[in-house]
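**Q** So, here come the structures, one by one.
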Structure I
């Protein structure tokens, strides 16, 4: 069996200037799904999903395990196709376009990034330009690419670790480096699949602060963040889609969707939702009692 080339792309190479950015009519959403079903082995993973995401919107996809969040994210990232219905990505219909060209304009943050070599943070971020796991040894980064990498590293709070080896980074540091990497080709949409999973409290807060700053500095960027923990949502979240059993419970502006009633319906349990200084918390509305008499 042949050894895989370490420069095998994780997405399509963009080249020095990158491909022409797909664009739909002015005012059209970056992403739109209409009556989307995904069926695998006779089982509906998604059913009747309608969604529209516009520039500057930051969506949360919330739901219990098995709700269909990752399946929907794969559609939005042009990684898979629906069984039925329509998916438009950057004005192009899946099934009628070469998806490799679309993926070059989608920043997909994969927390399971398969890098094994001790590249520095700066080198990892620069691989986002070529869409490769390892640096392309036949291509030298352009000065403007180096400048962009430094700015993104700074925005994500990784300047002090820019020369640190990937193999020595914490999970939180890797997550922030991968977000910077995903932004190197100037995507119009950033897709994040449970980016705070496994992070301790400090690492989670650093990540969320970085996302808030990033969104402030790039007002035209749209993003979709998948999670099943409300505490992992940045303050800058603008919209939410609640999924249960592959179907939409609610979708729209976050203040209308993130309510005690709708979140309780989504997770199938009475949950009390509170928001303080832009951040959400969730607790069981009726704590379970043991029924035992306290010791005196």
Structure II
């Protein structure tokens, strides 16, 4: 070992896949469909991608217009594992959603027009620069409780367009909420990923894939190569399927990304390659179990919010 190396940068001896009781050479893959509930064409594609394709779970955007339909679909399919895609931004000016909490209770989450910020670089910077942690907690709890009130049981929490929450205190708050509600958290950036693994919490071992980062042209071939080259350990793909109908095309600039994801996920080729490569597709239920037995937050969500200064 390099004597000048930072001890905190040394990874644990075990991969997260081994914490989940898989052998060291196992190749595990979570294929999670993000943005469930955004609009009906996404809902239809997500369900098909899980029931007929290679996707293993999904993440529900509670504030979105089609969230009620998505929750109804989940209620009729209790075997589908899903997380809550915690949402503080809105990227569709013609298909808007707002906070679940009353707007007057979460003013720091809103732009000067009283709307959620867009997830542009400037919009994210403005949100993260002004959002008060106690108001984020109100909104996150409102989203989680809406799912519980619908009689549904999620497996994990993750974030829409804010990697690891966008701020350390937001991630810490979310880990605290996950412990309270018995959930896991998607953590994929360094150094947070390393910090969680040193606490004995399974998070991905290798690079995280957001399918919006892939070129549309030749995407199926790129997915094939990625499956062939998938490294040992725990991997996750955040995919974004939609059937890409006329409604999608009218409201969503990213519909081509979503349509090409959908086409690959339900293709016979995708399933064949998983079998050929001996890749095990899992979901967050196994991870949730280990988090539930292991996580011991350093402070409660309530204590975190008390640290936030007043206006």
Structure III
């Protein structure tokens, strides 16, 4: 019994003297969470593309890619949602700053974390699918052509798509993303139920993919596109990744920033700004109660 007592005391003292290893600096915690959740999203998203491309349709189709990115986003929100908000997208972070929901001083941190997470994810998928990629393309890493593999990592326009049409495509796709994200988080409207936010956001990305994805791969995310593109330039695809599609690379870098602000602004102008104040809601509720009371008294 004495030994047991000593063990209890020892356990209690260990609990009291437990080292505090968690980080207190908010910026560091946010940066680490945003990097990790972006990495998770991108690993699942890029991995789904790699599996479809190198499997030549045997291990999935276009829908597989949409599901991969949609579910990847959902998992990313689970990983970092309560710490960084799990933006995983520079267009989201930029829009939140524009509408005062995130301080501008935090924007560089978010963008750096998203770039780092996306770059590391591209490197991871390249390593995991290295042999499959080389078997598929015969060791010839190309950006265009029948066995092109650069599209596993970054987005490229369809052959028929002009730069202007592609720009509009990216503006519109990102606008729909931010418009719906604003609605899902609007507590005065019909927000996603508590705990269901990751699934709701994942379904939103899936919806955009299956409705607006065929023109250019629905990047709708500057950091998701540019970091893997830089990786492919370094890993063997060369500078063609910046020349392909008439110099397409800048479109998913710039257009989503514009689209995000437009979409969020549209929701705010047409819906959010017109919510009744709590006092008005209270008056409406009291009026309804008074009418019900009067009706009961008459009966």
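**Q** Given a value of 16.4 for Kirkwood radius over Cα pairs in Å, for residues 50-193 alone, calculated from one of I, II, III, which structure does it belong to?
**A** Details: I: 16.4; II: 15.7; III: 17.7.
Answer by label: I.
**Q** Further question: Hey, helix-only ellipticity at 222 nm (-39500 (n - 2.57) for each DSSP H run of 4 or more, over all residues; to 500) derived from one of I, II, III reads -12000; which structure?
**A** On the way: I: -7500; II: -12000; III: -22500.
The read-out was computed on structure II.
**Q** Separate question: Looking just at distance in nm of label points 7 Å out along Cα→Cβ at positions 178 and 266, which of the labels I, II, III belongs to the structure with the highest value? Working shown, then result.
**A** Details: I: 2.2; II: 3.1; III: 1.2.
Result for distance in nm of label points 7 Å out along Cα→Cβ at positions 178 and 266 over I, II, III: largest is II.
**Q** Now for a separate question. Matching task: 25.1 is the computed value of mean count of other Cβ atoms within 10 Å over residues 58-65. Pick the structure from I, II, III.
**A** Details: I: 21.5; II: 25.1; III: 14.6.
Attributed to the structure labelled II.
**Q** P(r) over Cα pairs in 20 Å bins from 0, in percent was computed and gave 33, 60, 8; which structure, I, II, III, did it come from?
**A** Values: I: 33, 56, 11, 1; II: 33, 60, 8; III: 30, 45, 18, 7, 0.
Answer for the origin of the read-out: II.
**Q** Among the shown structures I, II, III, from which was the value 1.1 of distance in nm of label points 7 Å out along Cα→Cβ at positions 210 and 234 calculated? The partial results should precede the final answer.
**A** Numbers: I: 1.1; II: 2.1; III: 3.7.
Source structure: I.
Rule-based calculations on the coordinates, nothing more; no lab input. Computed from a predicted model, the values in this text were never measured in an experiment. Cβ atoms are built from the backbone, for glycine too; each structure is taken alone.
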